[in-house]
Structure P
Amino acid sequence: MRRLRRAVEELSILNDIARAISASLNAEEIMQTLIRKSIRAVNAEQGVITLVEEEQKSMKTLIRTMVSSAGAPAFHMHQALIGWMHLNKKPLTVDDPANDARFRGVQWDGNIKTLLCVPLIVKSELRGVLTVYNKKDEQPFTTEDQRLLAIISAQSAQVVENARLIEEEKLFIKMQQEVGLAAKIQRDLLPRSNPGLHGYDIFARTIAAQSIGGDYFDFIPMRDGRMALCLGDVSGKGLPASLLMANLQATLRGQTLVSQQPSECILRSNKLLFESTSPEKFATLFYGVIDIKHHSIHYSNAGHDWPFLISKENSIQRLKTGGLMIGLIEQAAYQDEEVPIQLGDVLVIQSDGVSEAMNSNNEQFGEERLQKLLLDNKDRTAEEIIDITIKEVRQHAGAHPQSDDITMMVVKRVL
């Protein structure tokens with residue numbers, strides 16, 4: 001008669017759990033329900049579900065939820081229990097934690113008198129552990145308690161896993177939305193149109209390798225009709241690179257207002273970037289100021305790919321003067337140089353994503369190929385030069401995915 005009564009109670013408990021968890025897709029709510037029902041089923045003080053995930057061959061423990069009876073201290077799931085569960089994948093009862101030979105050297109919470117663990121198994125893999133602590137009548141957990149908790153875990157493991165996957169999907173969707181918003185903000189930081197500088201045809205374009213890029217270009221109006229041109233490539237990719245890009249843009253715009261010399265602007269920007277970023281963050285940068293009265297560009301190159309200055313007669317000058325990339329060393333020194341821009345000259349500033357674009361044979365597009373392409377098309381408009389170059393780079397890469405941001409700026413004197 002007692003066994004029949006117990007069986008009826010167990011069926012009632014399982015039925016209650018099934019109805020409760022079927023009414024929700026929220027992982028936290030489902031686990032709270034499972035723990036409350038489990039505590040009541042075995043008359044325990046406290047329960048916890050610990051989800052485990054395999055991450056780079058090591059186990060990462062995620063304590064997701066805990067339910068305690070009134071006045072009970074919060075116990076912590078010990079890593080030794082997780083390790084035992086990974087090895088054995090079966091229920092575990094510990095009646096005397098401090099003296100249990102299986103857990104020698106483990107420091108237990110002093111108020112833990114007895115505990116019962118059951119694995120949450122999905123497709124033969126351990127996905128979590130359900131643990132209850134201390135029976136309220138101060139008796140050890142029984143084999144009936146173990147059997148009932150094992151049934152509960154077996155019936156609930158897939159539901160918990162499904163709920164967890166739904167939560168992860170929601171988090172992923174939210175992250176994608178945030179990345180999309182960040183990409184929009186980044187696009188808004190770039191110039192909305194190309195500058196109408198009298199006597200010059202200027203065009204720039206950037207193509208990010210990911211949804212968020214790390215390349216940067218800008219046109220900054222200055223006094224006396226001059227204009228600063230910037231093209232940079234920050235370290236890394238994705239969201240961290242975009243944040244550094246925004247920092248770089250704000251820094252350069254501020255320093256352009258107060259610095260007359262390009263080397264001075266780069267020097268101050270380097271110090272500010274070094275102080276506000278971690279050691280592994282840096283950027284290459286070409287910074288030049290166009291003077292339309294004297295038709296010259298005064299520039300400083302901070303570790304960036306050397307721009308091409310192509311004359312009407314097909315001679316090529318590479319703009320190398322400058323110093324180290326910015327943000328790398330606090331006390332870096334920079335030089336600048338002023339070069340004339342003659343009628344018909346074409347200045348091409350590019351990120352390394354152009355020359356280093358690779359095909360499936362790991363062959364780079366290369367600077368020699370880029371130089372020939374620019375010479376062949378120097379008589380075209382600034383926009384056409386960029387369009388043709390990007391088209392050739394993509395044809396070279398073929399099916400090979402774009403591995404780096406591609407950014408180009410072309411400045412052509414037409415009057």
Structure Q
Amino acid sequence: MKTNLQTLKDWTREHLEAKFVMLGVIVGFSLCVALGHYFASKNLYANFHRLHPYISMDTQFLPTFSNLYELVKSKIEPGKTLVIVGGDSVFNGQGQTVDKLWSDQLQRDLGDKYSVINISFRGGRVFEGAYWIFEALSKEKHDVIFVANAFGAVIGIPCGNTPYRYMYWDGYYKGFLRDFQARKDFIDINPDLLKDQFDKPLDELFLCMQLDKYLRFRDLWNVVSYRLFASIWTDGTSKDFLRPRILYEDRIPVSDTGKARDSDQSIWLNTVRKYSLPYFQNVNGKLVPNHQGWREFDLLGDCAVIPELRPNTLVVSVGICPFYYNMLSPQEQERHNLMISRSVSGYDKNGYKTLVIDKLATDDFIDGVHLSPAGGNKVASQVAAKIREIKEKQQNQSQQ
């Protein structure tokens with residue numbers, strides 16, 4: 001006959017153990033969700049200068065919309081104009097070490113009345129990533145200017161290009177982005193935008209972002225990966241992939257001692273030659289506009305940015321390295337110049353602010369397009385002057 005103690009143990013095992021396990025799962029899950037929501041409202045990054053390879057897509061660390069939104073908000077100070085830097089690897093500073101970063105020089109050139117934050121992505125487009133953060137902040141009527149570089153007429157689709165389109169849908173489902181009918185119409189009439197590069201529907205991405213709206217598991221995991229330990233093996237982190245990302249130094253693969261003449265000339269010549277190919281064609285020895293390419297440029301320019309934000313949006317066209325420009329044929333040079341001229345006029349017509357930087361020397365580059373520290377300083381000086389000009393005109397108009 002069982003003792004009373006044994007009977008109690010059997011009853012506990014049969015009736016309570018499974019319930020305690022389930023209760024523990026529910027409590028643990030709820031705690032994780034609560035922590036995700038808590039950290040989603042906090043700035044994740046320490047001593048931030050830019051999205052270097054160890055805290056970006058390069059090593060499979062994907063900043064959430066909340067991560068970047070809170071980072072940028074932390075730079076807002078009363079009485080100062082916030083300058084958000086977007087764009088691609090040129091403005092991210094490939095070719096410049098963190099102590100010689102062009103956007104830090106931009107901060108010094110602008111002075112105490114401005115606060116600069118660089119959240120450009122390597123391989124990004126002019127109106128993705130950083131622009132969406134700018135758009136989200138515009139809901140709160142902050143004094144913000146958005147600056148990004150563009151290669152002529154290359155814009156990108158308004159809901160993001162691979163691999164950064166996840167950020168658009170992250171911001172969309174979490175309610176950060178504003179309603180913009182032209183963008184919505186463009187997405188609706190182009191169903192291919194809702195497929196990946198392998199022509200498969202983005203159902204998994206959409207499900208992930210819809211769930212994360214409520215559960216915030218991506219925000220929680222980024223905190224763990226950044227501050228405690230990471231778990232994703234990549235080539236860049238292979239030696240110690242468990243190491244938290246906060247401990248990785250900002251090291252861009254191309255050093256600041258590189259020279260344009262030492263870069264792979266065949267690759268970079270082919271790259272700079274391709275920029276203008278979609279927009280002009282040779283007809284009987286003369287260059288004529290490719291109307292399809294320019295229709296696409298005008299359409300994308302009109303549905304990428306909310307019209308009221310365009311006066312505070314500065315599109316910067318940085319010229320290609322003179323060493324490679326001089327290697328182009330006369331007609332290729334003409335085609336490149338026509339592309340720059342036509343794209344700038346298109347941006348101006350759509351209400352954007354524009355700046356063309358073309359008076360740079362070969363030593364201001366490390367390859368066909370990326371800037372050396374010296375080139376970055378020159379660009380920072382010209383961008384700062386243009387930003388001050390924009391602000392002065394706005395202040396004069398508000399006083400009239």
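Couple of notes before you dig in:
- Entry that produces 1.00 once FRET efficiency 1/(1 + (r/R0)^6) of positions 120 and 304 (r between Cβ atoms, R0 = 30 Å, to 0.05) is calculated, selected from P, Q: Q
- Ranked by mean count of other Cβ atoms within 10 Å over residues 168-175, structures P, Q are topped by Q, which has the highest value.
- When percent of Cα pairs over 33 Å apart is computed for each of P, Q, the largest belongs to: P
- Answer label among P, Q for the case where relative contact order in percent (Cα under 8 Å, 6 or more apart), calculated from the coordinates, equals 21: Q
- When mean count of other Cβ atoms within 10 Å over residues 208-215 is computed for each of P, Q, the largest belongs to: P
- Top of P, Q by distance in nm of label points 7 Å out along Cα→Cβ at positions 184 and 368, largest first: P
- With Kirkwood radius over Cα pairs in Å, for residues 80-175 alone derived as 14.8, matching label from P, Q: P
Every number in this text was worked out from the coordinates using simple rules, so none of it is lab data. These figures come from a predicted structure and were not determined experimentally. Cβ atoms are built from the backbone, for glycine too; each structure is taken alone.
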